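J.: Pasting the structures here.
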Structure I
Amino acid sequence: MPRLEWPLHVVRRVVLATAAAVVLAAALWFGAGWLQDRNARCADGVVEMGPDKECVGVTDGAYVFAPHLDAVTRKIEEENRRVLAEADKEPYVSVAYFTSFTATSDDSNSAEGVRHELQGAYLAQYRHNRGDLAATPKIRLLIANPGSRSTHWKHTADELIARKGAPDRLVAVAGLGPSNEENLAAIRRLSDQGIAMVGATVTATDIQGIGTFVRIAPTNEDEAYAGAAYLKRRGISTAVVIQDVAQGDLYAATLGTAFTKAFQDGDKHRLVAERMTYDSSVSSAWQNELRYMPGQLCQQHPQLVYFAGRGQHLTHFLDALSNRSCTDQQFTVFTGDDTTNLTPEQLAHAAETGIEVLYTGLAHPDMYRTAPQAVSGPSAKNFQPGGLLDQWFPHDPREDGGALMGHDAVLAAAHGIQMAARWQGQVVGDAVARMFHQMDGTQQVAGASGFISFQNNGNPRNKAVPILRLSGKGQVEFVEVSAAEGKPPQEQ
């Protein structure tokens, strides 16, 4: 067979055409990827993720995750720019506030609650940078959103880890959302990277002993003991526990067990029936389960119903209980701090049932007015009428305690940063985390929610716990301050 030979000029044209085609294909491929990335990008450090195209990630305030966060986000951005502008005079580090800033009806924490947490976080930043607690190094406050139900926790955690070096110099993360498996996974990942963490509203008892993590919120067990002590003083002797058994809800899982342990002490205080359960993860069944429970309660005659479930489930249970057949029997319902996440409309609806509802909160502004020895006056005054938060964010109620908890979480991080900087040059996360274990005695955190020191497992020591009541008008009323050991710690 004769060999086919192409002229040299033809060969050159074929080679050039092939190379051009390859270059064009590569350009189109990279261009499409660049365009896709550009379209998915919400801002620096913030991208669209998931079927709902949530904007998740980390911002210094240049991006606003939700319109209702605009006022506080702008203040944070302004303060962060000021810190950078003066970096040649005073050193700085970064602290991130991590929670679901794009909360939906599927979240246990409400949009109002996370807004209040961020307001409190900004207050702590302001006090540390140029207020009554001014200290060095200064703090840039980053806003970290893992999305609704913290679905995109890994992306946001990795974004935070990438900011440990310059120019951000991230050393600590505060907030960390409610007690669920996603936030627990984020805590473990950040701890593995040596980043100090202060949980604000994490209460599940079994989230403890994790490397660099501490929390300012009382555990569910502490809340249960504080609530049981109040109920016993009130003369309640019989109770029934209703427990959500949904897998992955660490808050509900530990709350019922903790109250059972705290309340029972023989015949004087006892549970009159086996624990009643529902499963909120079975969407087609849990509301029906709650509707059948009042009939059983009518037969058991407990003085108290302890509801170990989320606030959004509580309202459905109250509706069912208000339609009970034994109308001559009166019931008191007691529950945990997730009730603070209910909206004003939900609280008003719950009050319409006419059933007395009490619960343990995480913090309340009235703690300062009725039990001033249990909280730090200089911190608590900022949350009173005419205080800094009232000046900055008027007409925004703070009875849910979110602002106080957000403030105290960042304040604890700032205190650790200041302590670490006192004896070393450059501050790093694991050094800040070690300082948490030195915060006792005169070094305890002077919080608006109570004085805070930490056990070796990261839990607060005997934290102050407010007992709250839902009034007939749907307003939150402060009852008293309790604690796991009876009385909360005071200033030393």
Structure II
Amino acid sequence: MPARTPFSTPGTDRLRLTLRMKATLVVFAAVMFTGGTDLTKVTVGLPRITADLSAGPLQGLWIADVYGLVAGALLLPAAVLADTVGRKRVYLAGLLLAATTAAVAATAPSATVLVLARAVQGASSAMLIAGTVTIIRVTFPGIRLRAVAYGVWAASFSVGSAFGPLVGGALVEWGHWRWLFAVNVPVLLLCAVAAAMVLAETRNPDPPVFDLPSVLASVSGVALVVAGLKGLAQEEVPVVLSLAGALTGALLLVLFVLRQLRLPRAFLDVRLFRLPSFTASTVVVLIANGAFAGVLFVLTQRFQEVEGMTAIGAGWALMPLALASALGAVLAPRVQDLLAPERTLMVGVGAAATGLGMLALAGPGPGLRVAAMVVLGLGTGVIMTIGANLIMSSAPEDRTADAGAIQESAFTIGAGAGIALLGASSLVLARVGEGSVDPAAIYGPGADQALRVVAAGFALVSLVAIWLLRRGTHEDPGR
């Protein structure tokens, strides 16, 4: 609440608070819009990037998904840092780091440098996310208002994803792929100036204690799991070694959880998973965002490498998916008013599973494929809005950092793992079924088979999540 002056009244204080909330949401929406364009801009430009930098298919996967994977791995340390030194400070530092690494990516002389720049961009994203979700939680009171805020936030990302292919395609076709990154620099710097003016500084009165073993276990665990999955797609890496890496990472994550249960103040309060709605929402956000990002990546490559579309043409072809996701995010709060949060999330899960199944069965014609993208987009838009709101609203206010870190880990790790799993499995299945690792085989028959496997797995996990949501209660203490 702004400080009272001799000339202030309750009415003017409320007006200032309302204006601050609106300005805060505008800043967050602008940054999320830029992040959304980044996802699809880079994906559309990937064929040009890999050709210009002589990068192989797996380097292309790293360029596309290392951003989200690093962000997910570093969210926990970033959340602790934000709660300790101030969320606004960490958010501003993240914006400046994002602008700097965008400039480095724009001038990268090799694929290795570009991958490293994208990785540091992921670190900056972790800093931005760590501040965003908790600032929304403490700035927007009530589950309805927070649902609107999360809806605008999620819709901004989806709208950015919708315009990203067109902007990226135009930049690649009429300019150079390096502009995909360079265009972000002035935008992010302007956002930094605006954020410095409108954001209020907040801290957690009971912040998690920085625990080095927890940091090492969480970061190393995520890294080994992802490296193991990627190794399965590399001929020169033995399958046994890849599986050993993934299993070692999973073991480290188990040890991380066990340590949290023994600490007086956990680095990450895993006891939040005792709440059925919290657990189900986290799982749904993870798998839905993974499916959305993986499908977006595979379809972008298919449109260009298999169907011969230009970068701009691929952007237009992806519009139904991204725009439907934005529409689902905007409509979700209204549906929630009619059905309650858990039931609304069930509707989103059902739509996403149906759309993914339709896409797995769609042939080369555009009819069923477009319909599948619309249904999948609507479902994921609802999930991103209501899932985020349920995760944050289920947690007590003094555990917003923990809930925010879990929520955004689900978003970012889900997106990165979705691209890695669908891309790598398409590569493996193309090698096994077609005897080729040519892009036409990877993103044609290989991707068709991978989509069927992913759709079946998504449906199975969705049933479990719906069962948990049915057990959820509307009386969680943090709401």
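J.: Assuming 16 is relative contact order in percent (Cα under 8 Å, 6 or more apart) as calculated from a single structure, say which of I, II it is.
T.: Of the structures listed, the value fits I.
J.: Right, here's the next one. To test your reading of the models, identify which of I, II gives 22.3 for Kirkwood radius over Cα pairs in Å when calculated.
T.: Among I, II, the structure yielding 22.3 for Kirkwood radius over Cα pairs in Å is II.
J.: If you rank structures I, II by percent of Cα pairs over 13 Å apart, for residues 282-337 alone, which sits at the top with the largest value?
T.: Top value of percent of Cα pairs over 13 Å apart, for residues 282-337 alone, among I, II, belongs to structure II.
J.: Among I, II, considering only distance in nm of label points 7 Å out along Cα→Cβ at positions 50 and 450, which has the greatest calculated value?
T.: I
J.: Given that helix-only ellipticity at 222 nm (-39500 (n - 2.57) for each DSSP H run of 4 or more, over all residues; to 500), derived from a single structure, equals -13000, which label among I, II identifies that structure?
T.: Here the read-out was taken from I.
Read the figures in this text as sums done on the coordinates, not as results from a lab. Predicted model only: the values in this text are computed from it and were never measured. Cβ atoms are built from the backbone, for glycine too; each structure is taken alone.
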